[in-house]
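Novice: Following are the structures in question.
Laboratory data are not the source of any read-out in this text; all were calculated from the coordinates shown. Everything numeric in this text was worked out from a predicted model, so none of it was measured. Cβ atoms are built from the backbone, for glycine too; each structure is taken alone.
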Structure I
Amino acid sequence: MPDEMQVNIGYIPLTDCAALVVAREFGIFARHGLRVRLKRETSWANLRDGIVLGELDAAHMLAPMPLAITLGIAAPRQPVITAVGLALNGNAITLALPLHGRLRAMASDLPGAQLARTLKILVDEDRQARRAPMTFAVVSTVSNHYYQLRHWLHSGGVDPDRDVQLVVVPPPRMVEALQAGKIVGYCVGEPWNSLAARKGVGMPIVGSSELWSNVLEKVLGVREAWARQHPETHLALIRSIVEAARILDGAAGRREAGPLVAAHIGVDPAVVELSLLGQVPGLAGPAPDFHVFHRYAANFPWRSHALWFLQQMRLAGQCAADPDARATAWQVYRPDIYREAMAAMGESIPLLDTQVMGAHATPWTLPAAPDALPMGPDLFFDGQVFDPERNGCAPE
C-alpha cells in the first residue's frame with residue numbers, strides 16, 4: 001500500500017500537465033490511495049530547485065530534465081529518475097507578427113519546417129544593415145524546445161550561437177515578452193502559442209510534431225532517493241497517471257478536462273480546449289496528434305529517448321563531461337519500474353527498452369505484451385534516423 005503521506009507534485013502552467021490535473025480532479029489519485037498536492041511553479045528553474053532541495057517529491061518535467069539534473073547540467077547534481085511519460089509533442093515555434101509577415105511575404109506557401117531557409121536571408125540582411133541580432137526565447141536550455149529551435153535554425157543555415165540570440169523566458173511570460181518586442185519568436189508548449197495568436201501578437205508556424213514526430217516531451221520526475229524510500233507510493237503515482245492519460249486521449253475526456261486544466265494554469269478555457277483538441281492557430285489542423293497523452297506507448301520511458309536527449313545535449317555543448325551515455329540513460333529512465341507498476345493493470349507493455357527513431361513515416365505496430373501496440377509516425381523533419389545501438393553521447 002502507498003505511504004500515508006501527502007505527495008507534493010510541482011508543475012508548470014502548460015496544457016501537457018493535464019494528466020496530473022485529471023488524476024487529481026477525477027479522483028484517480030485518491031482511488032489509488034494517494035493524497036496529492038499540486039503546486040504550480042513559475043519557471044522550470046524554480047521547479048528544478050524544488051526537486052533538488054526536497055521541497056517537491058515529484059514533478060512535471062521536461063523530458064531531458066531528469067538527465068540534466070542527474071548530470072549536474074545547469075543545476076546542482078541530484079540523482080533523478082523517471083518511470084512514466086506524461087505527453088508526446090505539444091510545442092510550437094511562434095513568431096512575432098512583423099517577422100511572420102516578412103517571412104510569409106517571401107515564402108507564402110513554404111511549410112513552417114522549411115521557413116528557416118528564408119529566415120537566413122533576413123538574418124543576413126540585418127547583419128549587413130548592422131542591426132542587432134534577432135532574439136528568440138526558449139523555456140530552458142535543457143529542453144526539447146531549445147534543441148528543436150536550434151535544430152530548426154540549423155536546417156536553414158542559421159547558426160544559433162552566432163547569427164541570433166537565444167534567451168530563457170518562463171512559459172507564462174512568453175506572450176508578454178513577444179508583445180513588448182523583447183523577442184521576435186519563441187519555442188514553447190501550449191497554450192502559450194495559441195494565446196499569442198488570440199492576442200494578435202504572434203503566429204505559430206510549426207508544431208513540434210512536424211519537427212520531431214511523437215518524441216517524448218514531458219515526464220514525471222522524482223528524486224531517486226525518494227523513489228527508493230517510497231516504492232509503493234511511486235508505483236501508485238505511475239498507475240494513476242497512466243489511467244488519467246488514457247482518459248485524455250479521447251475527445252470527450254479532453255473536453256471535460258479542458259476547464260479543469262485551464263483553472264490550474266490560469267488561461268481562458270476556450271484557448272486550452274482548442275489546444276487540447278489540436279486546433280492551434282497557424283498550424284494545419286485539427287491535429288489529433290498535437291498532444292498525445294497515452295496512445296503510441298506515450299507513457300513508456302524509452303531509454304532510446306534518453307539517449308537521443310543526451311545526444312542533443314552533446315550537440316549543444318552541454319554534456320561533454322559524460323563518458324557513458326548508456327549508463328546514464330539506464331540509471332535515469334526506468335522502464336523496469338514502469339513494468340512493475342503496470343503488471344496488474346492489463347496494459348500492453350513494449351518488449352524492448354529502446355527503439356530506432358526516425359524510421360516510420362506511417363503508422364506501424366510495436367511488439368508488446370500481451371498485445372502489440374499501434375504506433376504513430378516518428379520522423380524527424382530533416383530525415384535523420386537515430387539508432388540507439390549506434391548513437392550515444394560519449395565524447396568524440
Structure II
Amino acid sequence: MTCTPDVLELTEALCRIPSWWRPSPMRGRAPVHNEMDVAERIAAELRKCPWLDVRIEEVSPGRPNVLAFDGDPADTELLIAGHIDTVPPSGGWTVPQHTVRHGRYHALGAADTKAAVAAGLVAARQAGPTKGVGYLLYCDEEYEFVGMKHFVAHHAEVRPEATLSLCGAPAQVMSGCRGLLEVAITLRGHGGHASRPHSGRSVTHALHAVLSRLADWVARHDKPYRTVLNVAAIHAGSLPADTVFSGGPPRVEAIPNRIPDGAWALLEFRTGAPEVTARAVRKVIENALDAVNFKQPMCVDLARFDVHLEMPGYASEARALQRLTRPFQSLHHGRCADPDNTGYIDVALISGRDGTPALCMGPIKGGAHAADEWVDLESLQTYHQGLVSLLSQQAAP
C-alpha cells in the first residue's frame with residue numbers, strides 16, 4: 001500500500017506554500033507573517049464539500065484561521081484541528097525538498113503538520129456529508145498561539161464532545177501533554193575592577209546560582225509528568241550608563257577587566273506538575289538572590305521578570321478517547337506517547353476551557369523543526385483511511 005495521488009499531491013501543494021514567521025527586514029517594524037496563502041488553499045479544499053460552511057477569520061491583520069462547520073457550530077460533536085504554520089527554513093538539508101525517497105516525502109512542514117492536514121482535507125471530501133463535525137485550521141502554533149487563543153476566546157459556542165488534533169505524536173495515541181511556561185529575567189549587579197571582586201557584584205555569578213537553584217527545584221516536580229527547564233538564551237556583560245530595561249535582551253558590552261553588571265536570560269519550562277507556575281518560579285529566583293546577597297554590601301537585583309507564555313497542559317482519560325482511537329488501530333497498534341517526551345500542543349486550551357477530551361496523533365514522521373523533515377507515505381495513507389472512517393461515524397442521516 002502506498003499513498004494515493006490526491007493525498008500526496010495536496011501534501012506537496014501545501015508544503016510548497018510558505019507559512020512561517022520571519023522578522024521584518026526594517027528595524028522597528030512588526031514581524032512579517034505569510035499564512036494567508038495557505039489558508040486560502042485550505043479553504044478552497046474545504047469548499048469542495050458543499051455541506052460545510054467555510055470561512056477565513058483574521059485573528060489579527062494577515063493572520064488567518066480557517067473555520068468550517070456542517071451545521072450550527074454550537075452543535076459540533078467532533079472538532080478536527082490542525083495548524084497551518086511552520087518553523088522557518090533551515091540549512092543542512094541532505095535530501096532535496098519536495099522529493100520522495102525510500103517511501104518518505106521530504107519537505108518543510110511535511111511532518112509538522114501539513115501532510116496530516118492534507119489527509120484530513122481529502123478525508124472530509126471522501127467521507128461525504130456529516131453531522132456535528134467542525135474544522136479548525138489555525139495560525140501561529142509554532143510561536144505565540146494567537147490562532148488557538150483567538151478561537152477559544154471568540155467561539156465559546158463551540159464546545160465539542162471530543163477534539164482530534166492533526167498535530168501529535170507519530171502513530172501513537174497522545175492523550176495529554178505538559179504545559180508551557182516561558183519567562184525572561186533581567187538581573188542587575190554592580191560593575192567594578194576584575195582584580196578586586198569586592199569592588200562590584202558579578203551578575204553572571206548570581207545568574208549561575210539562580211539557574212542552579214531552578215534546576216534543583218524543577219527536578220523535584222515530576223508528577224504527574226516530568227518538568228524540564230531549557231535556558232534558551234543568555235545575554236550578559238557590562239551595561240552602558242544609559243541602559244533602560246525593557247524586558248528584552250539589554251545591550252551589553254564585552255569589556256575585559258570589568259565585573260559584568262547586566263544579565264538577561266530566556267527560560268522555558270515544560271510544566272508537568274501543577275505547582276510549576278510563573279509565580280512559583282519567581283519566588284525560587286527571589287530566594288536564590290536572597291541567598292546570593294546575604295550579608296553583602298552590594299546586591300544583585302531582579303530588575304525585571306517578564307512572563308511571555310503560561311499555557312496549561314491537559315490529560316484525557318483513555319476511555320473517553322476510545323471512539324477516536326478505534327479507527328486508527330492499524331496505525332498506532334495501541335502505542336501511547338509519553339508526555340514526558342513530547343512537546344506542547346495547544347488543543348490543551350480547548351480541553352482546559354471545558355474539559356473536552358483530546359486526541360493528538362499523526363502519521364509516522366520525523367525531522368520536525370530540522371533539516372530533512374519527512375512523512376512516511378504508507379503511514380500517511382493509513383492515517384487518511386482512519387480519518388475517513390472516523391468521519392463516516394458522523395455521516396449525515
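Novice: Quick check on the output: 2, 11, 14, 13, 12, 16, 17, 12, 3, 0 is P(r) over Cα pairs in 5 Å bins from 0, in percent, for residues 257-352 alone, derived from one of I, II. Which one produced it? Walk me through the numbers on the way to the answer.
Specialist: Numbers: I: 2, 11, 14, 13, 12, 16, 17, 12, 3, 0; II: 2, 9, 14, 16, 14, 10, 9, 7, 6, 5, 4, 3, 2, 0.
Value 2, 11, 14, 13, 12, 16, 17, 12, 3, 0 for P(r) over Cα pairs in 5 Å bins from 0, in percent, for residues 257-352 alone corresponds to I out of I, II.
Novice: Identify the structure, out of I, II, from whose coordinates helix-only ellipticity at 222 nm (-39500 (n - 2.57) for each DSSP H run of 4 or more, over all residues; to 500) was calculated to give -11500.
Specialist: Numbers: I: -11500; II: -8000.
Clearly, the read-out refers to I.
Novice: When FRET efficiency 1/(1 + (r/R0)^6) of positions 9 and 185 (r between Cβ atoms, R0 = 35 Å, to 0.05) is computed for each of I, II, which one produces 0.15?
Specialist: This figure was derived from II.
Novice: Compare mean count of other Cβ atoms within 10 Å over residues 329-336 across structures I, II and report the one with the greatest value. Please report the intermediate quantities before stating the final value.
Specialist: Details: I: 21.5; II: 14.1.
Sorting by mean count of other Cβ atoms within 10 Å over residues 329-336 in descending order puts I first.
Novice: Thinking of I, II, which structure, once Kirkwood radius over Cα pairs in Å is computed, gives back 21.0?
Specialist: It must be structure I, since only it matches.
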